[in-house]
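Quick heads-up: structures coming right below.
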Structure I
Amino acid sequence: MDPSLETALADAFPDRPVEGLVDVGPSWNGGNETVGVDFADGGRAYLKVALDANGSRIARERAVLEYVSARRPVPVPAVVAADPDAERPYLATAPASGRDLHAVLEGADADRREALLRRVGGALATLHAVRFASHGEIVGRGETVGIGEAKREAAGGRDGDPVASDRAGDPDAPGLEIAAASWTDTLRSTIERTREIGTTDRLARHFDAVIDCVESNRERLDRAPAALLHGDVAPPNAFLAAERAGDGNGGDPRVGFLDWELAHVGDPARDLVRARDQLCNGFDYEGPDRFGEAVYEGYCDRAGGLPEGFATRRPIYRVVRVLGRSGFLDQWVTYLDEPMDDLVERIDAELDARLAAV
């Protein structure tokens, strides 16, 4: 067992015998390691360890999981242990109650896939429904809640609010500590984080070009609304949870989200553009329109429309999304089984095309 895992496991579960560890699949973030933990009593938990000893990601994810669990009708796994200040910072969560979206999509026909993607869009709209007073990075637990939530709490209730969770009006429900900043500066911080966790710097010039694009559109970006964003809605980070009695969806599955360490308060359009890309597109091509549009349609069904200013900022976020290729080319090479030089040429051309469209 990796010494960092061993240390974190002993800290998180000092009195619970462990039967074994389970691989949960590859991660493109070398700063973390996540494993399934099978206990001698038959239970399981998932343990994420910050191998680089940087507890900021752990603090963020713990805070957001607790916040969403208490305040939003979006399923998330329960936090069972966490210490962002430990020698090896860690977060342990209970298994998500439901089915892995990635596996369900793999076995779905086109109609079923389209229906599932609409549900993802609807779940994002639910997450984004409450606005915040400012954009910024989430740094841990705090008192900040969304503007709509604050109004409900001041009024002493939540009746009639379609996005309120069971505890939205509870003044003791956890909030978030947010380091307020302009949306442009917050977006730049997420770009730098992508650079940090990237697994190759061969296309470092792409990061500089994307930052130049973001800076040159500061006025356009800073007018964006502020909502809680997941930040990484890829198929492995979503699951289907059974509907609760009385939720009004006829027993259809709700979509929940895992892996919130990239969460921040920002433009909901950015989360939506990224989700469509991660759910539907390939390395340098768009997937079938019906699937991508299903994500947007599900969002509109729940929110009543796309985020304000979506069309004007969408081209910028498509530029930013290229970095999900540029910073991880060695991972894409393995996935696509193509020569690195070919991928470099293709993604260079893709970045140029997206920059020209801004």
Structure II
Amino acid sequence: MRDVYQEIRQLESINGLSKHEQLVQGIINAINDKILSQGDMLPSVNSLIKELGFARETIAKSYKELTSRGIVESKNRVGFYVANEDTEQNLRLALIIFAFDSFQEVFYKTLRDKLGKGVHIDVFFHHNNMDVFESIISNVRGKYGMYVVAPIPHKKTSEILGTLPMSKFLMIDRYEPLEGEFSYVAQEFEKSSYAAFKELSSTIQQYKGMIYYHRPSSDTPIEILNAYKKFIKQYKINSTIKSEYIPGTIEKGYVYFTINNSELWAMLKDCMAKGLKLGKEVGILSHNDDLVKEIICDGITTYSTDFTLMAERAAEFVLHREKIQEIIPTVLIRRNSL
């Protein structure tokens, strides 16, 4: 530990370097010089006060910066440890999302571009599995400067996410209530889904009926199902709710609504195989827009939030640390399929 103090003392002769900067750079130099390695414990606050005469506030500020950059991690009532030997990075961010679907890829690419090279992003996928989600949060806690998380609707979610520092936490995509104040950039499902169905009602009523594929065990928001049930009841739509689309079962005269892209591609393939005309003989509605849906089959009608805008807002939070609580609007995009 004496060598660590020496690394810090060596910076005293540099003009214009504050005590805070001296401590931060001294720790970084000790890591670069292999005096400290990943997992090593750093000097305690009291020992730094005794050895170097630094103010407690200065030490706390310095360790906070090193932690936010992902170089150091704190362990409650134990101390500070070297979390990462990559000292060149400015900030490490843990991005925890459902999977890498097309719209989530749009979010990631936009976030990465807006943050720039100074921020390192590690991506984790929980696949709507609560055990995986809890394990990820446990493993990343204290090791990153920022946490951007798409939560799972579950009774344990609030408790699990509550273990993260709220000043470094941003909830994205879905909104789940937590204790205390926290930042979020999310979408809303129930009112926006109903509004989209309502806007399409006159077109849907021209068909024999509507079929919605809802997978209860998937990450499909239950709010969309609630909105759909309300819509078909109020507008007297002949409807069937099924758990999954079986390839080859598409029929003339119906509107098909799915959130799952694999089902969408199967439907389109069946339409082409049977020579059914989209928007006339068969209607198709999809959730979550992307470039492919704009192009394929002269365009698929979707309703979707703007994931590019969501990522831009998330990047602003990460870079500026200013509290944000925003619901990104959902819009209906009418194309050839309905």
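No lab work stands behind these numbers, since they all come straight from the coordinates. Just so you know, these numbers come straight off a predicted model, no measurement behind them. Cβ atoms are built from the backbone, for glycine too; each structure is taken alone.
Structure notes:
- In this comparison of I, II, the computed figure 0.98 for Cα Rg over 2.2 N^0.38 Å is attributed to I.
- Which of I, II yields -11500 [helix-only ellipticity at 222 nm (-39500 (n - 2.57) for each DSSP H run of 4 or more, over all residues; to 500), calculated]: II
- When FRET efficiency 1/(1 + (r/R0)^6) of positions 145 and 233 (r between Cβ atoms, R0 = 30 Å, to 0.05) is calculated for each of structures I, II, structure I gives the greatest result.
- When percent of Cα pairs over 25 Å apart, for residues 97-208 alone is calculated for each of structures I, II, structure I gives the greatest result.
- Structure responsible for 14, with relative contact order in percent (Cα under 8 Å, 6 or more apart) calculated and labels I, II on offer: II
- For 2.2 (distance in nm of label points 7 Å out along Cα→Cβ at positions 241 and 305, calculated) the corresponding structure among I, II: II
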